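Coordinate-derived values only; no laboratory data. Fair warning: this is a prediction, and the values are worked out from it, not measured in the lab. Cβ atoms are built from the backbone, for glycine too; each structure is taken alone.
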Structure P
Amino acid sequence: MPLFDESTLRIGELPVFIAGDVDGLRPLLHEAADAGRIAAYHALHPDAQCLARRTPQGIVFTEPGAGHAGLTSRQLPDTGIVTGSVDFSKQARALMAGRNAGCLKLYADESDGRLLGAALVA
């Protein structure tokens, strides 16, 4: 069985590229759109460097809603990370609507301040 290259979406040395739900990697609409772009690019430019995907993200449509972008807290290194958070319980508009719950956490690289990830429940 030929190997599947997750970076180019090519099946072995075959001129076959797969994308979207069929590749089994990330069954999300925006990821399928990226996979189609990546597969088409590599089919047309086989010697090109791999295209990068967008920042990983996930959204759960629950009550309350939850989501993340970039690295999750479990994926972060043990050192060199600065975190910040905000509690939504005291926001005036949320208080008036009776929906004053939730929080946002941000994770940044301590050395250069580059944002590495975020998590949200609201």
Structure Q
Amino acid sequence: MSSSRRPLYHALIRTHHITSRTKVAKLKAAARKLNCYGLLKSGSWPGLMYVESDVEEATKDWVDIVHALRYKDYQLISPPASAASKVVPFGERGVLREVDTVKEFAIEMERKGLLEWWRAAMGYDPS
């Protein structure tokens, strides 16, 4: 992979749950508008959201949109920041994917090379 690849910026959010289809539709529209990639664990507790973009401001704007939706127990557990250079971009922009379980979410984080980062942010890794 060439060193000219643009850096990725990402963030991780935890909420009590994500069940409102109206809010999910707003998140999907925001991903399209901001040309971000989002991963969402919806349904039962916990609600999880991951966003990435090669534009730092787009990542921040998406996080602001989530915050404005007033999710119960909203926690920005990893604020928008530059991702490690070894992170594999999802490659899909303007897309918000949904998974049903924390396990599926973890599999996606592992696929991206973010499992350790995600586990630490979630408090699963005491180190």
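One table, with the values for the structure above:
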{"read-out": "Among P, Q, structure where relative contact order in percent (Cα under 8 Å, 6 or more apart) as derived comes to 18", "value": "P"}
{"read-out": "Answer label among P, Q for the case where helix-only ellipticity at 222 nm (-39500 (n - 2.57) for each DSSP H run of 4 or more, over all residues; to 500), calculated from the coordinates, equals -11000", "value": "Q"}
{"read-out": "For 0.55 (FRET efficiency 1/(1 + (r/R0)^6) of positions 21 and 109 (r between Cβ atoms, R0 = 25 Å, to 0.05), calculated) the corresponding structure among P, Q", "value": "Q"}
{"read-out": "Among P, Q, which structure scores highest (criterion: Cα Rg over 2.2 N^0.38 Å)", "value": "P"}
{"read-out": "Winner on distance in nm of label points 7 Å out along Cα→Cβ at positions 13 and 101 once structures P, Q are ranked, highest first", "value": "P"}
{"read-out": "Top of P, Q by mean count of other Cβ atoms within 10 Å over residues 61-68, largest first", "value": "Q"}
